[in-house]
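Multiple structures follow.
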Structure I
Amino acid sequence: MGPARIRINPSILAADFVNMQAELDRISSADFVHVDVMDNHFVPNLTFGPQMVERIQATSPAPLDVHLMIDDPGRWAPGYAELGAASVTFHLEAATEPVDLARRLRDIGARAGIAVKPATPVESLFDVLGEFDQILVMTVEPGFGGQSFMPETMPKLRRLADEARRRGSEVWLQVDGGIGESTIAQAAEAGADTFVAGSAVFGAGDPDAAIEALRTAAARAHVH
């Protein structure tokens, strides 16, 4: 087996919203641009809606990885796929019919992702791994950027990675929250291959260099 494919998806939650075009240009080496959509209901914060995401989609140098931290994703998620987002992730805790919704997203042409909060077990996903292109294990409580990484989420990620390997699944395992050079190795070692980083990228003097450093640290630690 060759080297793992490591993906670094900077979160624009840490960007300067007023200068979004310039901020996107600073991360041209990113694999995806991570866009957090929050509704002030599912999480206690409010960010972007479809119009803003459509503008980001039109100007981004990388495909969009949209993370919907919203209630009623069955109603709203397909619209983000229709805007052209490459990947749309919704929360297991908010979805009434997660497999059906994932299939709708795939039918539109997006990768379908499902996210779990730190306290949510992953075992219910084991039998439906093939329905998803990405599983996001939150490594902080969703809602705000700049929080500290929760190492207690790593056993859950490891169980998911072991199960995916056992089943021969191609699902991407993503982590989001408190990811920087010091924590990315822990997540990679536990099986993650796709990493959301906010302040670790946009807070750096050279965001593209920060992306490369994160990629290197993750590749060195990733399990095979």
Structure II
Amino acid sequence: MANIAITGAGRGIGLELVRQYAANGDRVFALCRDPAGAAALNTLAAASGGKVTVHQMDVGSDDSVKAGAASTGNDKIDVLLNVAGVTGPTEAELELGSSDWAAWNDAINIMTMGPLRALQAFLPRMEAGAKVINFSSQLAASTWPYGGYYAYVAAKAGLNRVMRSVAIDLKDRGIIIGLVHPGWVQTDMGGAGADITTEESATGIRKVTADWTLDRSGDFLKWNGETHAW
């Protein structure tokens, strides 16, 4: 049994990861911004026999991240999955006339700084072999052939570079850092016409996470284990 902490656990891929890890017999700390509004997560936790507990954590807030991590106790953390994210502004940037800078700040705060906050909060409870898997996106790669989504791509590209630096700095401690593109997934963010289901994405990510080794710390992979060009 492993101890798994998952941010953004209230819906989408995060919720499905909670479900799959719990079904595997793991202990899951499900972290989300609004536990009271996460009906499906609460139902899952109630039926888990104590394997899943729900904790409030807004990754955009230093105080909330520290309090949320503290509420999970003192047990070691084997895997931290940084899933929480936002879409950010979209249409305004396509016009190239103006940008919603407050929304930009929110995107970078949640998707670049947020994963680092969560890592810092759980790091004292991580031993050699622990893994921190960060949800990036194909849009963060220089190979992405489309425009738009300026704040989102900036935040995710920043996440990639920050976590590659973290991977270098934590390698001597044996802590593995991963960046993963979860696929184009049928979630509220991805839409009903996306390529794969949350079940397919989560299943792939769990396998990728289990297989991730220290020599690949800092790499950017796809949900199916393929290396993602960057």
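Since every read-out is calculated from the coordinates, none of them should be taken as a lab result. Since we're looking at a predicted model, the values are computed, not measured. Cβ atoms are built from the backbone, for glycine too; each structure is taken alone.
Using FRET efficiency 1/(1 + (r/R0)^6) of positions 79 and 103 (r between Cβ atoms, R0 = 35 Å, to 0.05) as the calculated read-out, with 0.70 as its value, let me know the right label among I, II.
II
Of the structures labelled I, II, which one yields 1.08 when Rg/Rh (Cα atoms, Kirkwood Rh), for residues 31-118 alone is computed from its coordinates?
II
Say we calculate distance in nm of label points 7 Å out along Cα→Cβ at positions 135 and 199 for every structure; which of I, II gives the highest result?
Of structures I, II, the maximum of distance in nm of label points 7 Å out along Cα→Cβ at positions 135 and 199 occurs in I.
Which structure, out of I, II, was Rg and Dmax of the Cα atoms in Å calculated from, if the result is 15.9, 46?
I
Can you rank I, II by relative contact order in percent (Cα under 8 Å, 6 or more apart) and just name the one with the largest value?
If we compare relative contact order in percent (Cα under 8 Å, 6 or more apart) over I, II, the biggest value is for I.
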